[in-house]
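So, here's a batch of structures to check.
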Structure P
């Protein structure tokens, strides 16, 4: 009964790719059917690698697959389930909720009690689940009701609950190399059962262009090859694909922007440093690089709020209001229109005067605490809420600032050991009072 439809939809068979119709997308038809067909990731599934040994012995642990788009996360999850002869239930964190998780786990438990196969629960884009949704999976992973395979393009250290992460193994997948992509493309061109079966030839420079433009993403490479074949077939059959066909099929370069890897941090670093350096042209360029490559607009919005305080600071306190408003607007309207408030805030911050006095003041105070420890609060600054506190001198001789003219009252507010210490030094651009 474990292959019957579940309460929330059909259980997906890991061998379902064998039954794909002939008009299914090339990338779907060419999914590897065995570990030997799987391209790349030799460090985790090559001969002698730890994960491969676990798969082949049927001792599959719960795991997080972390890697860029097109590196084979979903395909590997299917192969694991197929090799382990397990039920394969796939959910997308974009559309699924806690109720979907509970139904999937209930079905898995029922199948197990009735002697059915063990269930592998695959959650694509698991980083999009909030803490509550991730917590809902945890006890069932601990009990062994399901084996979890989560796929993410984001650093799981930041995006997956520590409790769930500690009960799973993390495997890092890498973008496919040019030689790996070449193997994927060449295999699709000659495969008579699932591929193009000689329906097209690929000029050498077109092949090089296709591999370069795919930028490590096998799915992009195969989708582009399929469309380029259709374009070239309009001229002649069998199709001879040249570089122009590939470029037309691609339409634009598949930007390398791994939201979990070095490129993510390099680009956002360039973005913030351009704002800090008051280079509006560079700042708007890096903003476009992120958004056009699919970056989460809320990540960008959060960085703008940080920059408004860290880099503009007291030189223009209105910058914080602009950045927070952009954050709210981007959250409310979503992409693509979120580009407008984010671009406006980017330009405002880049053109604003700069001051890092807030950062310098906080860093100085933090260093003092590191050096002196938690010094006692002066008695006159403590609230006397009981008679005992009053007898001990709490609040004694405290000067209520509003009883004095002006905004400054002569009174010690720091602990005795650091009385008179200066932490805040106004920047040249700071507002003057």
Structure Q
């Protein structure tokens, strides 16, 4: 590969817990590490923890730069708390830093800089970087990409200006179709996952998790409480399984909000018991102990789940419900099959999902559809065994080295049309 040696990633989300809001944090954190492992010098600029160091050398090749900390100190919820102020701060301060502190010095050495800006919050930043790079006479030494992971905030994007400034990319054919509705042409560069996530469940932690589940049919759903995530379908499917005499339970993890109450109210309406495990620490063993003691049909984990505990839960469960109604890529589903679990996906951006080969795919939001597939899975273990084996092969194809090889070729094309 001939990737630029200097790389900048711009994203509100990032590796800090404060900035880990959704799949974007996973994407940019893993992408930055993958570039660094190839020998590239990487700066990840994100809205980080206001109490952490502003600049942190994460690895010899990866530097974390926590931006807007002075604003985040007044908005402690997460990276999007105080979003409007942070967007204005980024637009006024990030372009100058990127161009004058990174692009210009790199150009002097005869090298190129790759800048990848993520989501609507960085659209005007990308436009300003293009403008300033031209003013400094270094635009030919810059590969500038703006990437769409979802449709949120698109009404605020100046599409003609963005198209003139940067190559527009996205993570799936589904998202390419969404952009085409705006009259925007884009390049598809799928996400990847860390190679370390393949069969990543710690054997001892996995054994503890399986012991805690005690052979009871167990479903898992991790994600924000939002109607788009088809929470009601998950609840209805669980109720259908109980009506069929299957004593299944659903373990859920998501940030509490108003919609959470609606989901649990629906569970009560369907005759399901709900319990909340309110442990606020990050000790995976204590989380597992709490799961073992619960007899509820719906168990809400309020605990923080580290990567190892989450992988063990994915691998030990009978199925993980990543059944969103609209999903740009479906990173959770890919992480599930990489961990050795069985993912239940929707039918939009999850292009890695081969129905009933490496994953279960739902075409509707009907709980009865989901229950039908889950019942077949629970009643015939050989189906799940085949899916887990096929999922492992799929995960290998979607590792970051494969994704970066595709990105390298797309960059060569971008440089050809912008030179």
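Read-outs throughout are calculated quantities, based only on the coordinates presented, and are distinct from any laboratory measurement. It should be emphasised that the depicted structure is a prediction, and the values quoted were computed from it without experimental measurement. Cβ atoms are built from the backbone, for glycine too; each structure is taken alone.
Of the structures labelled P, Q, which one yields 0.95 when FRET efficiency 1/(1 + (r/R0)^6) of positions 90 and 106 (r between Cβ atoms, R0 = 25 Å, to 0.05) is computed from its coordinates? Derived from the structure labelled P. Sorting P, Q by mean projected area of the Cα convex hull in nm² from high to low puts P first, with the largest value.
Consider the structures P, Q: one of them gives 2.5 for distance in nm of label points 7 Å out along Cα→Cβ at positions 34 and 306 as calculated from the coordinates. Say which. Computed on structure Q. Computing distance in nm of label points 7 Å out along Cα→Cβ at positions 42 and 362 gives 4.7 for which of P, Q? Source structure for this number: P.
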